[in-house]
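Quick heads-up: structures coming right below.
Nothing in this text is a laboratory measurement; each read-out follows from the coordinates by a stated rule. Since this is a predicted model, take the numbers as computed values, not measurements. Cβ atoms are built from the backbone, for glycine too; each structure is taken alone.
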Structure P
C-alpha cells in the first residue's frame, strides 16, 4: 500500500485553503483541493467538552507505516509530530461508510477521488462538511462502494482497502490520535457481498426498465430477509470495529457520539403525482412503478429494521432513522433530494459502473438535509431520533425517538382504516378492511402539526378533499401541505376535523368491508370510535392440534367464491392458509380474499361467503382460550383426518393453534406491497 498524504486545514486557514480535512486519497502527493462550498462547520452548535473525570485506556502504538502518517498529520496541524493531550487537540467529526454519505450524488468531488485511479467520490459538499456543529476539522473518510470489511482496521485482522487508499478503520486510528473525535457518523451496509447489494440491484432494475425486460422485484423479494439479516450482522461488526479503534486510540466510549444513520428510499411509485413530472427519461426515474413500490414499501423498511437492530443492540450507540427523509423528494418528485439515473457521458445504454455511479444517491439538497438531521440529533437528547420533512415544507426535523405507525381500528366493526389498493397516490380513498399489518394501514399522528401521516409515505396525509367540511365527505390521502384540510384533533376514541370540531371520522354506510370513511356529525350514530393500536401482522395459519393439518381453501381455485368449502390440508404457509380473526365482530377472514368470511349458516361443512353488512349470526364465531373455534354457543369446527372440516358437537371440540408459520410484516406476501395503480 502506498503512502497516504492527508490534506488538513485549521480554523484560521479555513477560507483560504481546502480546509475541510478532506481525506486522502491516492498514494503520493495529492494536489490541494479548491475552496470548499461546505463552510457551515465554521460556526454553530458547540461540541461537548472532554470530561476530565472519565477513565480512559492508554493508547496503543500504531504500526510503523501508520505512525509515519500520524506524525505527518500532527506536524501539519500543530507544527510538531507530537499531538497535544486529548482535551487540547483540534476537534473533528467523522463520516465513515459508503457512497450514501461520501457525497457520491452531489458532485464537486475532492480532486483525486473522481478517477481514473480512485472513484471514492468524496464531495466538497458532503453532509459531514455542512453540519451546524462548531468543529475544527470535519473528516470525510467514506468511499463509494465501501463494504464492512473496509472499516475493520489492520490491527483487528482487517485492513481491506479501496483503490490505493488507507482502510477506513486505519484512517480513523490515525485521525483519532491527532484530533479529538467528537462524533462518528456511520452509514454502511448497502454494499456487502452477502447483504442487500444496492448498486447491482438498482442497476439490474434500471436496465430492465430501459430495455423493457419486465419487473425486477420477483427476483429479489423472497431473498430479501436473508440479505437484511446478513446486513444487520455486518453493521454490528462495523460498530464493534469503530468502538475498538477509538478505545485503542485512548478514548472512552463517552468521549464521542457514535451515530448510525439509515438510508432513505430514493424511489417512489407516486412520482406521477408530480404536476411537473419530467418524464421517465427526462428525470432519470427509470424504474418500473412496481419495482419502485417494492423498494419503498418493502426493501427499504426491512433494511431500516436491520440497521436499527444493529445500532440498538450496541450499548451507547445513537440511531438516526432517515428512512423517511426523502418521502416526497424522491427521484422525479417536484423537489428531488436524490438523483435519478445519471449517465455521465450521456449514453443511456452505457450502464457501466462509473457512467451511472452517481445514480439514486442524494444530491446537494439531500446531503444538506442529512447535515441538518445529524446536527439536530447531536444537539438533542435521547438515544434515537427520526428525521422527516413534515408537511413537505423543506425543513428536515428530528423527532425524539422512533416514529410509531399504528393501525387505526374501528371499534364498531373491528376493521382497520385502510388506504385502498395499498396505494398512497394523491386521492387514494380510505375504507374499512381487515387488519393485515400492511403499511397502508399504518398511520402516525403528529401532535405538533395535527396531521395524520401514512406509513407508506411520510409525505401523504389524511385529507378532506378540497377542504369541503361537510357530512359525507370521503377522506383520502393527499400530499402533505399543512393545510386546514389535513388537521385533526384526537379526542379520546374520536377523530375530529380541527376546522369543524362538530365533524368526526365515521361512515355514512352500514357496509362491513370496503366501507368508505367519511366526515360525519359527531353526535350522530355514523360517527365512529377508533383505537390507535400497534401495527402487527394479524394473519396466521390455523393448525389442528389433533390432525396436524391447517385450515385451507382449495388450492386449484383461482379466487374465493360464495359457497367455497373449507379444507384441512398439509400446512404449507401459502396465502390461502393465512387467517385473521376479528374478535370484535367474531369473523374469520382468509388472506386470499379478505372480503370473504367463514360462514356456518349452510350447515356442514363451513363455507366461505362474502362478508355481509351488519353482524349476521352465520358469520359469528368464538375462538376460545383452549383453541376451540365455536359456531354460536353450541358447536365447534372440527377437522377430520381425511381432510374434511365440519361442524360437530360441543363435546367434540378440536383445539386449533395459531402462530405456526406466522409471517413478518414485510414478508408474508409481496402481492399486497405493489399497489393497484403501480405498473
Structure Q
C-alpha cells in the first residue's frame, strides 16, 4: 500500500501522519512535544509513535516504513529564525542603489545585515541599463568575504524589470566563492527596492539553517529506510522539493499555518469557510472561498521584517492551549495570553517535586500573585546582566517556583522583571496555569498530572473569590469568547475594516454584548458569520463550539482534526507563479521576461511569445520544485485609461500576465493537479486598478524601484 508521510513541527507539538495515497485515508497519526533547539528529537519521537500504531479496521498490519512514497514537512524553523533574529552571517550586494538616500531616509536598519556592499550598475523602470555592472567591485567583495560569510544576497535597482545584473553578479560570486547566492528577482516580481533587498538578505541568512534541518531529517528517514522524495510546505500552501527549499528557505515562512489551511480543506471535503487552527501557542485563522485560501499579495510580515513573500493570508492571535492564564485583581476578569507557559500538569508529570511545592503554596498562601508559577533553565546566553546571571545561577536542573526565588533573592519581587528578561532571551521556560490545566481539572482532557492542575487552579481562583471549578469553567468560556472575537477581527480585516477594540469603546461594548458578556444590558446584539467554521488542532473540541455558538454559524470538526497540519504537509501539489509586465515603450511594447526585456511592435504577437517563454520557464521551475508534469495557465489583465476626448476611446497603460504552473506530487499522485485545480491555478492576487507609470525612486511603502 503506497503511503504518504506528513510531518509538522509546531511551536508546542510535532505531528506525524501516515496516509494511504490512493484513498486519502489516515492510517496512523501521533504527536510528540517539539524539541528545541534540536527539532529532530521531536520528529523522531513522532515518527516512532506513528509507525508503532497497531493494525486497525481495514488493514491487517501496521504501516510499513518501506511503503512510504512521499514525505512532506511543514516547519516553523524559518519563521522562528526570523522572529528570533537568528541565522548565518551574510553579505548583501546592492547594485545601483543610492547609499546616501538609504542613509538619509533611515533605511539602513531594514537591510538585515550590516555587511552591505554598494556597486555601480542597475537599470531604470523600463529595464534599460543605467550604467554597466562594476564586475571588479563584485569580485573584490566576494574575495574579501569568502571566509567570513555563509552566503550572499544580490539585489539590483529595478532588478525585477531586468535581472541581467543580478544574474551576472551571482555568476561572479559563485565562481569566486562557491557559496550560495540569492537574487532578489527570483523571490518576487514586485517593486520596492528596499523590501526586495530585505527579503533576499533574509533568504540568504536562512539557507544554512534549513540545509541543516533537511540534512538531519534525511538522516532520520534513512535510519528507517525511507528513501521517498522529501517535500517542504511553502507559505502559500504548495509543496517544493527539499533541494529547492534549501535555495529559497524564505518561501517557507508561515509554512505551518499554510499547511493547516490545506489540511482543513482536505479533511472537510474542500468546503468553504473559516479555518481555525488552535495550537498550543497561537491560533491561526484563514478564509477559504471557492476552495481558495486568500493570499497576502503585499508580502508577509514576520517579526519586525516586512518581506515580499506571498503567503496564505493568516490572522495569528496569541491564544492557545498553553496561554498563560491570569486574573485581573481589580475586576476579576480572566486574561489569556499572549505569553506562552508550560502547563503545570505537564511540568509536574516530568518533575514530581513540583506537586509538593504547589501544595505548600496552597497552604501558606504566600506571594499569591506569583502562586503556581515556575521557571526552568534552558540555556545560558552570552552578555547577561549581573542580576540576570545571578538569577540563572539559582536555577539548577530542577524547576523553581517564582515564590521561592522571591524569597531567596535580595531583590525579592523585583526578580520577576529579570524572569521576563530571561524569557525574552529564551534562557528559561515559564510554567504556569493554562487552559490545558483547566481542561484537566474539568475532566475534559487527561494526559498529565491533574492534581497539579487542580492546585494551580485553586491558587489562581483565590485571587478572584471563585472556586477552582468556577475558575476553570470561566477559562474555557473566556477562550471561546476570545476565539469568536478573533474571528470577527479577521472577517472585518478582510473587508479593510481592521478593528482596534481597545481604542474604540463603542465597538468594544457592542462586541461584548454580541458575545454575551453583559447579559443584563439593555442593548442586545447578534453577530453572525455567513460561512461555517472548520476547526482543527488538538483542543478545538473544547473551545470551538462556544465560539461558533456566539457567532451563530455551523461548526465542522473533521476527523483527524488534531493532525490537520501534518495532513496538509502532503495534501497539496507543486505550484510555481510568474508575473510578466507589458508596457508601451516609445512606439513598441516592452515585455519584462524572466530572462530580460524584449520589445515587440505588435502587442498580441508579444503576448504569444511571452506565453511560450513563461510556460517553458515555469515548467522547468516546477520540475526543479518536484513536479515532473505541470499544467500552466495564464490570466491577462489590461490596464487602460480614458483618452480624454470624451468618447469611448482608451489608452493602453500596461498589461499584467499572471502565469501559474501546477502539478503533482500530492496525496493522489498525478490526480493532485486535477483535484486541486481551483486552489493551484488561481491568480496570485486580485486584479488591481490602473497604476501610474513608475518612476525611479527609492521607497518602502509602495516604493517603485
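If helix-only ellipticity at 222 nm (-39500 (n - 2.57) for each DSSP H run of 4 or more, over all residues; to 500) computes to -5000, which of P, Q did it come from?
Details: P: -5000; Q: -11000.
Answer by label: P.
When relative contact order in percent (Cα under 8 Å, 6 or more apart) is calculated, the result is 9; to which of the structures P, Q does this value belong?
Working: P: 9; Q: 14.
The read-out was computed on structure P.
Quick check: -0.89 is what I get for log10 I(q)/I(0) by the Debye sum over Cα atoms at q = 0.11 Å⁻¹, for residues 203-546 alone, calculated from one of P, Q. Which structure matches?
Values: P: -0.81; Q: -0.89.
Traced to structure Q.
Assign the value 27.2, 87, calculated as Rg and Dmax of the Cα atoms in Å, to the correct structure from P, Q.
Q
So FRET efficiency 1/(1 + (r/R0)^6) of positions 107 and 259 (r between Cβ atoms, R0 = 35 Å, to 0.05), computed for just one structure, reads 0.90; which one of P, Q is that? Can you show the working numbers first?
On the way: P: 0.90; Q: 0.55.
Clearly, the read-out refers to P.
When FRET efficiency 1/(1 + (r/R0)^6) of positions 331 and 539 (r between Cβ atoms, R0 = 30 Å, to 0.05) is calculated, the result is 0.70; to which of the structures P, Q does this value belong?
Numbers: P: 0.35; Q: 0.70.
Value 0.70 for FRET efficiency 1/(1 + (r/R0)^6) of positions 331 and 539 (r between Cβ atoms, R0 = 30 Å, to 0.05) corresponds to Q out of P, Q.
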